[in-house]
1. With volume of the Cα convex hull per residue in Å³, for residues 73-216 alone computed per structure, which member of 1, 2 shows the largest figure?
2. If you work out volume of the Cα convex hull per residue in Å³, for residues 177-280 alone for 1, 2, which one comes out largest?
3. Looking just at FRET efficiency 1/(1 + (r/R0)^6) of positions 25 and 273 (r between Cβ atoms, R0 = 35 Å, to 0.05), which of the labels 1, 2 belongs to the structure with the highest value?
4. Upon calculation of mean projected area of the Cα convex hull in nm² from the atomic coordinates, which of the structures 1, 2 produces 34.1?
5. Given a computed value of -12000 for helix-only ellipticity at 222 nm (-39500 (n - 2.57) for each DSSP H run of 4 or more, over all residues; to 500), which structure among 1, 2 does it belong to?
Structure 1
Amino acid sequence: MAFEREQAAASAMQSNANLAIAFEQQVFRTLKAAEQVAAFVREQYLQQGTDIDLRDWVARGVIREPMFTIISVVNEQGDIVSSSQETGAVNYSDRAFFKALRASDRDDLFVSEPVLGRVSGQWRIPMALRIVSEGGRFGGVVVMSVDPTNFTDFYRQADLGAQGLLELAGLDGVVRGRKAGGQISFGADARGLPWFQQRAQDPEGELIDDTGAVDGVPRILSYRSMAGYPLMVTVGSASDEVLAPVMQRRIEYLALAAGASVALLCFGALLIVVLARQRAVADALASSEGLFRATFHQAATGIAHITPEGRILRANDKFWGLLVFSAISDGTQS
């Protein structure tokens, strides 16, 4: 059984490793789509300035990415100057994505931790690209938002069982999206999780979380660091669900062994009964034989067993005495 448990766990790790690759690719496609849209909007903004009409572009299908709940251009002061939705006067200068891109010259997509949207009033994950104005100065950002559940929809495509785990976390230790046992969450601190800590030594790997670090459910996990983005993906299956077939076979083996033991006990008991009966029959036969012999040899009359052909098979002493006496008498008379 220990070998079967090890085999089941190894198989689950390999399956989850493959699913982690597929999950990473899905997230990568989403981020690349966001980066391409942001780069296009940035280019148009640098050419047209605040005259670009993002709402009209979305309505006419110039931008065809429904996963983005809102797309906005934010100037160097943090004010929204164009958006795909009506926003009113909104300033993002205090947001993490704005501060990070203003303080650096990075030209890649910044994936923020989940925040409560100021326009939508709902939890969103902002993704932003830096705008560089003339002279290389910071010119603001193009920012778009996605629902955190967009990153956990992969759960429906993956066969992770009822208590599976799917997680996208930033290397800053903040969970961008997680679905564990059907419960969706985001924004949690991932720094204390075993796989997050193990990633510091191994960019990708597998482990068994016997403590159930997320929700008390022990899981068999595989994780990967994403290439090109400070993110990691994790996929896990509940240990009980993975080992359920093994435990079922164990129950069947035990039931079979118990049945065999009962059968052996019944056979042993039956054998004892049969042997006892055979012994009783043998004793009865021996007693009957003894009684027969005593009666045969001690009878007051002559007794003999004679074949139809007249051959004597057995006779007692009395019979032989009578036979001798008869022979003598016949001889005297003659």
Structure 2
Amino acid sequence: GLNSPFGRSHTISHLVRTRNLSRGGMSFLLGGFVHNNTRCTVLLATPHRALDDMCGTVVRCRYIEGNLHEVGVRFDQNIDPAAYCRAAVHARVLLAEDDPAVARLVVFHLEKLNARVDHAENGREAIDKAMQNAYDVILMDMDMPVIDGFGALRELRGGGYTGMIVAATGMTQPGDRERCLSAGCDGYIAKPYQRRELCDLLESLRDEPLFSRFRNDPSMIGIIDAFVVELPAKIRALQEAVVQRDVNRLQHLTRALKGEGSSYGFDVITEAAARIEKALIEGFSLEDVSKDTAELVKLCRQARSSAGITESRPTSTSKKEEDEFA
């Protein structure tokens, strides 16, 4: 809705497609002219179909052609664009690669593709990082020192790790691909790395991110982030309980997540945990809840912090900041 800056009470609603979205504002095409300093309320839709009200001010209305204008709105409070646009989500990648030159090049390409990359120089380091952090994918070199890729796979899968692992290897002889997949890999990329293959891999990982419903409350950001940081340890505990067939521990863990999820604004985590806890109380086996447990682990991996949001800005800003919605 657009409110007149001249004191009139008229409010006009428009359904528009976002042209550009950033932390501080957005732009869109409009079949009409809007005065600078017009106050407005923007409804932003999340991938989970929730609607967030964002108040802001029109800072520009640029003529395009005919009656078409590009309108720029500066929000009163910063947002995290990834909460509303999957393309803005940073893929979290663990690169297990012992060759420094190869690693440097792959990290360069992945970061250009909007990924955040951790690097492990050997299989032991890859195992430790995988169990301590949440990743969307592990790129696993199969020929590494200390522990090779196959040994790392055995330890990770044996410990209940269910995340995506893609073999990235120079082993390209007949049967090598099948050997990697049968060892526990979810995919296979032959070296040398091709940028197109990396791009396709990241695109395939675009699961809808999970953000707290409190994400736009600046006072909640710190404790939400702390909860998300703790989730990899909770994921590891869930996986260990399944591997050790410890029903009591799994019930205890899901009961805790049931209480924590909604408290921090992650309602779907609470719902998934509650289903598992209820089934275990009713006497269902680990096999009966295996699908729900895998779904709970996936949801915990999808949970994101609100690090892209900062406190509300002061009202006095430079023209450059207004133009860029910095």
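1. Values: 1: 137; 2: 125.
Largest one: structure 1.
2. Values: 1: 137; 2: 152.
For this comparison of volume of the Cα convex hull per residue in Å³, for residues 177-280 alone, the top structure is 2.
3. On the way: 1: 0.00; 2: 0.45.
Largest one: structure 2.
4. Details: 1: 34.1; 2: 20.8.
Corresponding structure: 1.
5. This figure was derived from 2.
Bear in mind these aren't lab numbers, they're just calculated from the coordinates by the rules spelled out. In this text, all values refer to a predicted model and were calculated from it rather than measured experimentally. Cβ atoms are built from the backbone, for glycine too; each structure is taken alone.
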